[in-house]
Structures are given as C-alpha cells and as structure tokens.
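Visitor: Please find the structures below.
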Structure I
Amino acid sequence: MNYSSLELKMEGPIAVVTLNRPDRRNALDEAAVAEIEHYFSSVPKQVRAIVLAAQGSHFCAGLDLKEHYVKARSAAEFMRVCQGWHRAFDRIQHGGIPVIAALQGAVVGGGLELATAAHIRVGDQTSYFALPEGQRGIFTGGGATVRTARIITPNRMIEMMLTGRVMDCEEGLRTGLLHYLTPTGGALAKAIALAQKIATNAPLSNYAIVSGINKVWDMSATDGLFTESLIAALVQTGDEVQSRLSDFVEKRAEKVAV
C-alpha cells in the first residue's frame, strides 16, 4: 500500500507510525483508517514495539466530519464505516505487539477511540480529551463504548458525551486515559524511551500481555483462571525463558527497585 495518511520509520526494533494529516488536525477519513488497518495487519517481523504519534499540534480530532457530510452516508453505509474502524483498532489492541501512543493537543472523538486502542498512552501538557458526538448529532462508532468506557467507566463517558465538556491532561492522568504526563513537546521522546525498554522483553511475554489480559477480562472467573494457566504454561516454556532465568539466578539480571 502507498501510505499517504501515515508516515512510517524504524528506530532499531521500534516502528514509529505517525498520522500525517495535520491540516485536518489528523482527522480520520476512510482512507486513513484503511491505512491503519493495513499497517497493523502486516507489521514487519523485526518490529518489537510501535509508537503511534501524530504530526502537528493535535493527535487526532476524530472522524473527518467534512467527508461524512459530503458523502451523506446511509445507515448501512455508515455501519460498514464503523466496522472498518473496529477492524483497524482491533489490529492495534490485539495484534500482539505493544503500542505506545504519544499524544498532544486534541484527542477527541474518534481520536480518543484510536488512543484507547493503544496499550500505553503518554501525553504532554497540551493534550486534552473530549467526546463531542452529542453536540454533532452523532454517536461514537470507533469502539469508545467498549474501550474508552472500560477505562473511564461508562458513567463518566455518558457525562462527557451529554455535556461535551473537555477533560484536561491532569484529569486524563487521574482517570487512566494517560499513563504518563510529560512537559509540552515531551510525549514522543517518552513514548520512544518506553518502547525501547519494552522491546527488550521476551517477544512471547509481550504478545501474551497485550493479547491475553483484555480477553481474560471478558471471561467468567473460572474461564479466565483456566486461560491464564494456559497462557502461563506456553509463555514460561518459551525459547528465552531459561537464559533469562539463568541471568536472574546468577544475579546478572536487573533488580526490581524504586
């Protein structure tokens, strides 16, 4: 695929995927979502972690409302659009490779849905969050009712959608939309540093962490415990386990410390 809405580059085992529609505040049209789905469905084998970033002052202003207005889609057509977003963002969340989002400016509507598909979110002091669909006469369609509501609670999501209020970076940190908050302009560097650290983990462990935990969350307690034991049995007999345990036993491994 020829990518026009994304910029792609490698930094060692780290892929940096950058939204590149700054003139539209990185709003997502159908072509951009298709590019996201294509990339995250065919990540190069050497990639151990991915940083999701954006050009310009804003991470993503959500659905490209101009395209939506011009196309005047039918209900069936827009349902297919929503399902395309679901496929693309599922590839991010369940693709087996850790994804760290670097956020600045607007993380709004579909931009928030995109951000909450990532496993770790780093924001700077300019980042803010909103779900203004109620004021636009529309509804979330990119997975917010599943992903975003799980993070901030359904009750808080309802309040944000009804009132259209903006959540600042400090409240984003308190509610779990952000894991890390950096000074203005610092989100990308922090995200890359985290990705570099994560890339040193055993790939099978990373795969299990980002693919298994959310799926277990959707299960009954009994099914979840059984599934956890299966995942643990597979991961803890992986190729790298003995060498890493040897480093620990021989006191060569880095200790856990504050």
Structure II
Amino acid sequence: MKTNGNTILITGGGSGIGEALAHRFHDAGNTVIIAGRRQEALDAAAAGRSNMHTVTLDVESAEAIEAFAKAVVAAHPTLNVLINNAGIMKFETLETKRDLADAEATIVTNLLGPIRLTDALIDHLIAQADAAIVNVTSGLAFVPRADASTYCATKAAIHSYTVSLRETLTDKVEVIELVPPGVQTDLTPGQVDRSGYMPLAEFADEVMGLFAQEPTPREILVERVKPFRTAEAEGRFDAMVTMLDQVARATRTA
C-alpha cells in the first residue's frame, strides 16, 4: 500500500486508534475522510488539518451504510483506501442468563458493519488505482479474553473474513489486517491510562513504520501483539487464555 497520495476513509476516526492513524496519514500527504457517530468528535479530530473531511455514519444501520457509501464516493471520487476501524467492546458475564443487547450490538458494529461497508464500496475500490482495504482486528482475535467473549469472537471472524477477502481480491485490491494489542484508548472504561497497555502515540508511530515497508506486510503486527498472534503455533495458547482471564479478574476486583 502506498503511504501518500491516497484518499483514505477511516471509520471510527473521531477518537482512539482511528484518530491517531487519520492524523498520521493526513500528515504524510493523504486526503483523509473520518467517519463516526458523533459530529463533534469528528470535528475535533479534524481541526487544523485542511485535507481531513468528516462524515457521520451509523455502522449499525444497513440502510445508512448504503446511503453513506454513495454519498462519500460522490463527494470523494478518488477514494481508494478503506480502513474498517470502528468497533465497540463490552464486558460480559456468561455464567447466567442475561440481556444480549450488548452482544448483538457488538456483532452488528464489529462484524456486520465492516462487511456491509466493504460490500457497498467494493465496486468503486476495484476500479481505483492503488486500492487497499485495511481491516482492524485485535490480538484478542487470536487469544480471547473470557470476559469479552463476543468482542473477541467478532475480531476472530473479521480475521477470517480478511483472509478470504485477500484471496478473492488478489491483483485487484490490496487487503491488509491491522492487529492492535491493548492500546491506551477509550475503548473500555479506564483503558486510556491503564498501565500495561501500549501508549497510543507509540502504537501509531510503529504502525506507520510497518505500513512504509515494501511490500506492505499482509498483517501489521507491532512487537507487543506478536505473542498473541503466535501463541497457538508456539504451544502457548492455553496458558495465555488462563493468564488473560486472571489479569481480567484482578482488574475487575481492583
């Protein structure tokens, strides 16, 4: 994937990883469109950057995604890179009957949202030069946390979807998976300053260095996430699942 001269759409671009990448791609010489639910957050993220544009998007609505795709292509016909970053993470208790609203919203936002938006834009992207799709998954796609089971399942599903998409779009659209570790963002309460999580600026800087490699790696893996990606192959999977559960329990009771 070329790192400048693109027109890049980033979902969930009003905060966290999406905002940090939007700033870096913009400053590297790209036109960047950030999409999200809250216009005020998008405006704050785009402030002071002349080549950043904002569009509201509700990824939970299939109809809204279709309308959004038509509008963004009409406004930005050179759009050639889609970064599916928007996501939510909810903690869950599985040992008793519960309200599944959070689980259902997580599936719609994290799994159906990227699939629907990719589908809505695929004909346009295939027709563009240097087209790319970047799907943001998680280290938890490879080693799940027991207290965020639906989130982890959606990220594992997007990993699998990305593999299939890459194979299907060979020589048409470059397909890249970005796999973050735990990063200091507002994804969950208190995460933005939680010790042991990777500082956001450090993460974004390392990611941009990996995007600059030639050829671009199929999977963008910062050093901190590699133990998750290789856990099963190296026979550490069960131990890491147990360790993550112990850390999660300690965090909840702290």
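Just so you know, all these numbers are worked out from the coordinates, no wet-lab data involved. Every value quoted in this text rests on a predicted model; they were computed, and no experiment measured them. Cβ atoms are built from the backbone, for glycine too; each structure is taken alone.
Visitor: Could you tell me which structure in I, II was used to calculate FRET efficiency 1/(1 + (r/R0)^6) of positions 141 and 237 (r between Cβ atoms, R0 = 41 Å, to 0.05) as 0.50?
Guide: Values: I: 0.50; II: 1.00.
The value was obtained from structure I.
Visitor: Which structure, out of I, II, was mean count of other Cβ atoms within 10 Å over residues 13-20 derived from, given a value of 23.9? Provide the component values of the computation, followed by the final result.
Guide: Values: I: 20.9; II: 23.9.
Here the read-out was taken from II.
Visitor: Where is Kirkwood radius over Cα pairs in Å largest, in which of I, II? Please report the intermediate quantities before stating the final value.
Guide: On the way: I: 19.3; II: 18.6.
Comparing I, II by Kirkwood radius over Cα pairs in Å, the maximum is at I.
Visitor: If you don't mind, there's one more thing I want to ask. Of the structures I, II, report the one carrying the highest value of FRET efficiency 1/(1 + (r/R0)^6) of positions 21 and 213 (r between Cβ atoms, R0 = 25 Å, to 0.05). Don't skip to the end; give the middle numbers.
Guide: Numbers: I: 0.20; II: 0.95.
Top value of FRET efficiency 1/(1 + (r/R0)^6) of positions 21 and 213 (r between Cβ atoms, R0 = 25 Å, to 0.05), among I, II, belongs to structure II.
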